[in-house]
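Each in structure tokens, the structures are laid out below.
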Structure 1
Amino acid sequence: MDTRFLGIPDLVETPAVAVVVDVMRAFTVAAWAFAQGAEKIVLAESLDEALALKARHPDWVAIKDGPPAPGFDTVNSPGLLRSIDLGGRTVVHKTTAGTVGALAVKEASLVLCAGFVVAEATARLLRTRRSDSVTFVVTGEDGRADEDLACAQYIARRAADDGTDAAEFLRRAASSRAAAELAEGVRQGVHPDDVALCLELDRFPFAMVATAEASLMVLRPHPLSSQPDEDPVR
């Protein structure tokens, strides 16, 4: 499998298969949303679009980066989200990097969104798919965020060799600037457990597949228990 690791600004062509990585915190939050019962997650292009979707669908749950804001139900924090019952709900999600990266590759035949919490499920789906080429979108810091790059490299290696150990990749993520900013309270809308929750390897037994549904980009869980020949491609 040929792999590339690109930042969002480096995406000059549509990849065939894309794995969009945002460890701290968009796709850790997305995984927690599914664990809390969410049916699907709509990836919003902008805060205005997220608010417009929420206005049209008052029962949807709107999530954003940063501090709480009018019109949004909660913020992009796994520590805060884990106490919210999302059974059967639709989530509208807008973040600074993760959702932007997913929307940047929305024309790809397969778009996976990932963090350490769904790493093995993501790698297994890539192994099942047997893709010749996979582009890993490192969303943070224009492709320089070490927590995202470490996670992307780990998933790529697990897809090729399921004996790869995670320890060094997790260490890099724990030492990243994002981890320090979350731990030190530099970022807003943070729970004290956020860093630890973002580094929980394989907490959830599903990958997350984003597909176009009407005019929206929608993320759904893809369980490990799915049949090996079940193809999530649109």
Structure 2
Amino acid sequence: MTAADQDWRNGALGTRVRVALWLRDEVGVGNTFSRAALRAAITGAEQVDRRMRDLRPAGWVIRTNLDKPSLRPEQLYLEKVGAPVWERKHRGAGLRQISAKTRRDVYARDQYLCRRCGIGAAEAYPDEPGSTARLTLGRMSPGGTGSAVDAEELMTLCARCDESTEDTAGARVGLAEVWRQIEALPDHLQRELLGWMAADARVMTPVERAWGLYRQLPTGQRDATQQSLRDLLKS
């Protein structure tokens, strides 16, 4: 193994490996860091926060203010370095393998919509002009081993919701705002929402299911489908 293979600045390395090396070399066990510092260091890579979380099943212990109250909301604490994922024999430690069929099945089951916010693929975020959703898969229960993953353990998430799944400190809304929105709903919608909460899943209407499928079409086919629907409604 060359020195470049253990340099977190090496953009040719995988993001999880770079994150692990940065934590080992720049933070060190027993020290705190922030997500902002991590993102600033590991540039040119996607989903840096998620790759950091992927170290936990490999034995890395990274605490947040949720389980270490002395930390500020923006701080994290490196308590333990786990498997040396920069070494080839440990490269897959803690990673769970998802087959192409399982991936397709989960997307289809969830109607190609994010299970948390309901956004569809390539749909614009209302609160982030110019930013569009990219769908990925998240775990129902974070963590686990390196074994294969079944569809029942997975759910469709947009990349933004997946980043914040285990990051309450980084949530984009607070409890007070959520409750204000819930209180403003009429009774029948509050009951419907309670059902979603109990099932931990949104019950989608037929039009929402059709929308999720429509968003999977290439742009040209979406345009043709839109025109076909206009023609249908005129007839």
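Just so it is clear, none of the values below were taken in a lab; they were calculated from the coordinates. If you're wondering where the values come from, they're calculated on a predicted model, not measured in any experiment. Cβ atoms are built from the backbone, for glycine too; each structure is taken alone.
Tabulated data for the structure shown
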quantity: Among 1, 2, which structure scores highest (criterion: Kirkwood radius over Cα pairs in Å); calculated: 2
quantity: Comparison of 1, 2 - label where FRET efficiency 1/(1 + (r/R0)^6) of positions 64 and 160 (r between Cβ atoms, R0 = 41 Å, to 0.05) is highest; calculated: 2
quantity: Parent structure of the calculated result 1.4, given that distance in nm of label points 7 Å out along Cα→Cβ at positions 56 and 200 is the read-out and 1, 2 the choices; calculated: 2
quantity: Value 31, calculated as relative contact order in percent (Cα under 8 Å, 6 or more apart), assigned to which of 1, 2; calculated: 1
